[in-house]
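*Asks:* There are structures below to look over.
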Structure I
Amino acid sequence: MELLQFPLEPAFDVAAGFAALETWVQGYYDGVDADREATYEDNYTFEPETVEQASVGALCGVAYGFSGIDGSGQEVERLRGYATYDRNSLYLFIALYDAAIASEMGFRDAASLHEFEPYFGQLIAALRLPVE
């Protein structure tokens with residue numbers, strides 16, 4: 001599914017960009033939800049967050065995320081992401097916790113990611129984007 005065409009036109013407006021990124025995130029959510037439903041059946045609840053506008057460096061972008069809750073009510077998966085674009089590239093930044101891979105990558109527990117999230121947003125806003 002192609003939602004953004006590159007290079008973007010110089011007159012590409014923020015509202016259209018937000019709508020395109022929001023559509024991309026919804027497609028991502030749909031894919032994750034379908035994957036988790038097939039993998040975990042009734043033992044997993046997918047809880048997506050509302051997509052919000054966010055500053056990614058000097059670019060307008062979106063913040064998004066989700067939690068995965070197991071049958072006992074424990075948060076076993078958490079993702080927080082930011083997406084934006086310039087005329088040449090789509091930028092995706094994520095921080096995650098996944099109990100299945102916690103020892104390999106990402107945060108070791110959901111609480112650590114929740115604690116990091118406000119700083120993550122500050123780091124993303126301070127990036128030197130766009131790259132020229």
Structure II
Amino acid sequence: MTVSVFEPATDWTGQTYEERLRLCAETLFVHGLIKDRTHNHVTAQIRTRSEIQRVTSPGEFRRILIAVEAAAPANDVRRQPLRTFIAQAAEIVDSEPVISIFAAPEWDELGDDGRLWIAGIVREATARALQGEER
């Protein structure tokens with residue numbers, strides 16, 4: 001589906017904010033300004049916020065929204081690929097406090113699965129630390 005940029009935007013009349021936000025996301029996606037993953041994320045956020053608003057009072061919605069926005073940096077960390085955390089994981093595994101633990105393997109002794117597992121732990125610990133700072 002291709003939408004001409006020059007057509008009048010008369011379709012905005014009578015829409016709710018939810019409908020407008022969905023249309024904006026769709027327009028950005030159709031014109032190639034955002035990728036599929038971003039489009040899915042944006043529309044999911046619109047849907048989530050709309051559902052929360054439908055079932056809560058305005059004050060309760062604001063409280064929930066603040067909590068969701070506070071978790072955003074932690075969720076950004078969780079979306080990063082595990083390979084981003086490999087160097088940090090190796091540094092932690094080979095650090096004196098960890099190596100001094102009985103039977104702790106060194107980084108070079110771990111297989112690829114073990115290294116990814118440790119990188120996953122580092123990624124989650126980083127995300128949780130961010131959440132803790134924002135609370």
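Readers should treat all values here as calculations from the given coordinates under stated rules, not as data from a laboratory. As the structure is a computational prediction, the values presented were derived from the model and not from experiment.
*Asks:* Figure out for me which of the structures I, II the number -21000 belongs to, where helix-only ellipticity at 222 nm (-39500 (n - 2.57) for each DSSP H run of 4 or more, over all residues; to 500) was derived from the coordinates.
*Replies:* Going label by label, the one that fits is II.
*Asks:* Another question, if that's okay. When Rg/Rh (Cα atoms, Kirkwood Rh), for residues 36-75 alone is calculated, the result is 1.21; to which of the structures I, II does this value belong? Walk me through the numbers on the way to the answer.
*Replies:* Working: I: 1.21; II: 1.02.
It was calculated from structure I.
*Asks:* Quick one: log10 I(q)/I(0) by the Debye sum over Cα atoms at q = 0.13, 0.14, 0.22 Å⁻¹ came out at -0.59, -0.68, -1.31 when computed from one of I, II, so which one is it? Mind showing how you got there, number by number?
*Replies:* Numbers: I: -0.59, -0.68, -1.31; II: -0.78, -0.84, -1.27.
It traces back to I.
*Asks:* Given a computed value of 1.34 for Cα Rg over 2.2 N^0.38 Å, for residues 20-59 alone, which structure among I, II does it belong to?
*Replies:* This value belongs to structure II.
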